[in-house]
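The following blocks contain the structures, represented as structure tokens.
Derivation of every value follows stated rules applied to the coordinates shown; laboratory data play no part. A quick note: this is a predicted structure, and the numbers were derived from the prediction, not measured. Cβ atoms are built from the backbone, for glycine too; each structure is taken alone.
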Structure I
Amino acid sequence: MKKILAALGAAAFMMMNITALSADVHAGTVKDEGFVRTSGRTLVCEDGSEYLIKGIAMGNDVWSAPVKAPTYDHSENSFRELSKLGFNCVRFYLNYDLFESDSAPYKYRKEGFDWIDQNIKWAKKYDMRIILNMHCPQGGYQSQGNGDTLWKSKSAQNRLIALWGKIAQTYADEPVILGYGLVNEPFPVGEKNAADGIRVWQELAQKITDRIRKYDRNHIVIAEKAMAVKDPDTGEPDWSLSDDEQFIILDDSNAMYEFHTYEPFSFTHQGFEWAGTGGTQASYPSDEIIASGLQWLSCTGKKAIMSDTGWQRIETDKISVDDSRANVIAVSFQGADLGANGAAFADEIYLDEYDASGRLIRTLPCETDNYSGSFGFWSQNGSGSGGRDDSIGYNDKQCLSVRGTTGDANLSLIRIKHTDGHKYRVRGYVKLENASRGKAALRIDLYKARTVSSVNRELLEKSVGHAVKFSEKENVPVFCGEFGAGINCFKENRGGTQWVSDMIDILTENRIGYDYHAFNDGSFGLYRKVKGKLVKNEELEKVFEEKLKS
């Protein structure tokens, strides 16, 4: 190759690189002398062939702040298995605690670098590359908005800059390392106001990059867009910035820009108490919609029971939508004024939709054994609770329940997009228990939403589209550093495999490298630990087998 370069000259080699972008995607074979670099919107190998990242995350137990190598997280066999499936890269999570302690800053532990060295050997053996990602920097884990110290403390920033300099100095000549992810899911705090957080992140990222370049001109620097920003006075997060405003641009010719997507969150994170979705079940694709800027307008068509006489069937009239502002229809189950020991139950709920001529065009289940929609509980005074109930049912032992309310309360069920001229009817069975003054009702609610998206492939395309536009505008490569579907997405035919398959297809079609979260993780992993033993998500494995080698 060196002889060819000498003959062609630098200009000819650049032309060869441009031409090579239309060639087949590089399979990920690591050459001892070859680094992957950026070229316009793509990544290229030393020979000019395009390199598409097909990665998966190795978590390294970063949330536990390990001070010793987390050898229990993965092994050489993990690299062997991933390579066989078709992965060519791992996103390697780092916690600064593995390298230095707060009590002894700038005194770097050998254990951290030894662990990276060991993984480099394994990756090289199985023709894979590694992205080093600072998942937990000095100052705290970022994505949940709890790591303010990084942004308010110059000491924390200087330590992060220095650590990246040490890493770059150590691995400057190691081509198995693909790049350096500066900070995972940054949540910057502004100095003047919330929006100023983008400038704060921009300046810190540039300082880190400059320190890296002092030792290392070979590796790609990866800067992720801000999750959101925080107000310096109130500490309140501001989510109002557009996707374009959340990206930063580095003064560097070998940089890549990262984004994450888990859309829709109610689907990918369903059933996790730590994510605030403990009572949620959802499916993909589904008839439900994702709405932003949702504003409740009114409810109509209520029919209620107010006695403890067993299950009763109730049905609304066909409801016309007279409010021109309404673009979302929702079904709600009301369980009001039940008392501390009272309960209301609802089962076999259906929404019928009729076209302008009065013809029934579809019937949507709102609570049945095969419905996996989300249930959102609302209480006027904060009393009571609501969700799925496995103790009672109309024909079985499963239904919806609202318990212990002392004011108005309801469960919000399915939401769909309203079509002008259409009419709607909700029907089902309801029951009261120990609530002589309580109310159980089914109703239709009207909402106005700023945007309405169906839960299907189009929604996933939108979640990636902003990054594509940024890449085109700035002529830089973008990287989907995280996407994934939680373990509950693969239960009861809820569509986890279809979601992962669609996402890989969308990213590949847009020539965007990606990294699945994660290899070994209790909520999202290809493997997860159950009663002390690792259990494989075989449905997820089949998707990888099908997609990664195609």
Structure II
Amino acid sequence: MLKGKLGWRLLLGTLLAILSNQCVAVFADQRPNVIVILADDLGYADVSAYGGKIATPNIDKLAQSGFRFTDAHSPSSVCTPTRYGLLTGRYCWRSPLKQSVLGGLSPRLIEADRATLASFLKGHGYSTACVGKWHLGMDWELKPGKQVTRLGIEPRDQVFNVHYDRPITNGPGAVGFDYFFGISASLDMVPYAYIENARVTELPTEDREFFMMDDREDGGRTRKGPTAPGFDAADVLPMVTKKSIEVIQRHRAVDGQAPKPFFLYIPLASPHTPILPTGDWRGKSEINPYADFVMQTDAAIGEIMAALRQAGVDQNTLVIVTSDNGCSPQAKFEELARHDHFPSGPLRGHKADLFEGGHRVPLVVHYPKSKLSGAVSSQLACLTDIFATVADLIGQPIPDSAAEDSFSFAPEFTGAAATKPIRDHLVSHSINGSFAIRQGNWKLLLCPDSGGWSDPRPKSPKAANLPERQLYDLAADLGERDNRIEDQPAVAKELLELLRKVVRDGRSTPGEPQKNWGDVNIRD
């Protein structure tokens, strides 16, 4: 018999867990469609529901009729590692990529035996598609004696080292996607050509570049390289929207019955550079081209939602809208500030940084059957958690060797009773490979600087005489200005030990320690 307070707590916890699982199972019986829309470089406060000045009525509508998180994070403050984490439910620093991002010609990053959200859902009867920016590597056939950078952006002298006229292997199709249409990496990286499944749709026979911001010389230009004759960077957002809608239309309900459920991953290339709003969107915000591009991106999301309604599948579709990291300085912060718009809101830093502005992102969840409307959660969440959330929603267990850093937030938006916080802690990673760990309100940064692009930049004079580590109480100091490392050594030590454990165990979720976590060194 259970005795004392501990026994009653165990019993109560068990009963609540059963009720939670039963509630989630109700949703699992409906076999929901799943759409994940990942904006590129959209800042935390670039969405007006999060306090920004740019009009984003479509994302706001999803939040008003659904659920939004105020303390959600990308696992990294840059592109590639966040995408790896979202699809695998695993921190990317456990992979061979320890810092920075891949290029458009980089080989496949996701390991051959690693489960992804796509392969998991495909194994449970889902049709799977990815439309948009991949940026996780794919294997182009190299010309004899040539090479491309494996874990970084290829230099100019490598951009013609591949056979663009031959099939690509180990792309999205190799990690669980039935269909892919999009571009290989960021829209400022070569090649400038669309890929459908395993081939470019038009050979990149030209050598071109694009303005980084709407015909403005002060914004610079993209990397120059192989470009398909019919390719225009400004057309990518409309094309991704069009192709996403086509996928939805293929799953249209017939006589009130939809075909098998589908998973559609839409990693947008916007509002990342090149910042190229088109048509009537140019000047629409009356702020600057970046704000125009955010508005056009929001409108694209509205078109996708309209397509769901027209296909008759909107009432049984989970839609998640989020961003891969914070806003880039390419947005021209000083211009935005003149209109009282600050992409990071009250947060310090921006894209690439270990500060909150680098990785705290908007996260909006819309699922009509949850019956929640306009709900807001302050729970700590991470984009790696999408894997476990979807698995929870469809009532299927995750193999012990998969999604090692994924915690389900399904109870938050299904209305099930949550027995504990979504996650106890969070590991963050910056562009130069610096680590931070968060538990409760305390956040420890294992660097004296931003770890990225904002001041104090790594190895800059401003960072030279700063303490080697930073410790912030986010409850009292969300702007991360009061470094408590000197007066709270016990807190810092405890967080450091927790980080070491997360690294050593190869996972942050309960389960058997994993041995394939790679070479990660957390120094004293």
Structure III
Amino acid sequence: MNESKYYLHIGRASDLEGKDRIVYRLFEILPGFLSVGTLAGIVFFSWLLPIWTAFFIIAFDLYWLIKTIYLSMHLRANWKKMRHHLKIDWQERLKNLKHDHIWQMILLPFYKENEDIVFATLDSLLSNKWPKDKIIIALAYEERAGEEAEKISQTAMEKYKDKFAHFLTTKHPKDIAGEMAGKGSNIAYAAEEARKKILDVNNIKYEDVLVSAFDIDTRPYEQYFLCLAWHFLTCEKPYRSSFQPVPVYNNNIWDAPALSRVVATSGTFWQMIQQERPERLATFSSHSVSFKTLYEIGYWQKNMVSEDSRIFWNGVIYFDGDYQVVPLSYPVSMDANLAPTFWQTAKNVYKQQRRWAWGVENLSYVLFGFLKNKKIEFKKKARLVLTQLEGFWSLATNPLIIFFLGWLPLVVGGHEFNSMLLSYNLPRVTRDIMTLAMLGLVMSAIISTTLLPPRPAGKSKLKYFTIVIQWILIPFTIPVLGAIPGLDAQIRLMLGKYMGFWVTPKYRKNHKKEL
């Protein structure tokens, strides 16, 4: 047995013993050490070597400007591609391919969300263009959610059981040894229940089933499953691939405050950029994969938080590096953060960003898995590790350097430095470079308006203006709701203060659409 397969579902260093535990722990420390070390180094050298630090800051600002332009080009390219994909008649495209054997299984885990949210998602699946006699629904609720969740599940069964080929409800038991309460353990349990009670009973081949692991607020656009099937049937290695849509947080975008809208839309933009760089793309949130592949890997991990991205790395390790994510450049609609009060919304935004940033736990897993798996070529290992390391380091450090630490040489550099021409020019050069970089926000504002759903009744047309002007919040949201929760997650991992799974509360207001 390949040794790396034995370690496939390791969650953290404490799951190991002896030398392996020490090595894994060092890998957990690494990203936080690099990020904290970088920030501390800039503070220290701003005092000790202010001249050289000033030159470094100017060079870094130029690098950030070039990177911003580069990423903006990818954003625009994917925006055009996504708009094109929304116009394609995927049903017509599938006529040229044998696809009648394909089943769609949708896993819908929920915790304490109300029935309006659950039923809205199920209704969106009914309105999808994929044949309902080829859809399997697994509505997966948690035992720990209590009687209300069970009641919603029973009501859903009564309401929807005859509208799909198969409708299954599963109750994920609480307090199972070795499991973490969260989405990963719930959908893994639901997938196995669906295998035993539906696939095996009805002799449905695993290789014919495409599984979509959705959040309970995920509403696929009407041709999503047609688009998914086409990509599955035409990609080079369908059983060595996951399939990633673009998450667009517009279910409740008209009600969310500007702070939440900017963070949510920024998340969408990042996923669009990554779709243009598939060599950097990992699965995120709602995604799809063949049941055959899932069954071979052993489903999603049950003992960690970021199961959505970990399933990709499970595939990379299990299949000796021969695994990829296929970008769909096609959207699914999800909820932006919204709570009854602004401050609760802001708090939830921070917690969600920190949970997403906890994906840094995958870096130690990847490093350890690559150490154990000798079959993956070194060049691929190096590229994947450096890509992940740079990504988490950039998340936690770059915005803080750009918006806060760039002025430090003026503050702590001393009288000698402040009497130099360089000290006079540093803030002006930095300001001018940042102004050029911020011009990209014009394109962000334009693209964000094209992603909006129809305006609800009662919402003024002036709301469009606030959605355009909201991008002035970027200098606040990127460092405070991007870098700081990222740094928070990395420091927690570095100190061994492991996070549990935090379920983002769902809240919506009811509106009628503007005609």
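Tell me which of I, II, III gives 15.1 when you compute mean count of other Cβ atoms within 10 Å over residues 212-219. Show your work: numbers first, answer last.
On the way: I: 17.6; II: 15.1; III: 23.8.
Only one of I, II, III returns 15.1 for mean count of other Cβ atoms within 10 Å over residues 212-219, namely II.
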Between I, II, III, which one scores greatest on mean count of other Cβ atoms within 10 Å over residues 52-59? I
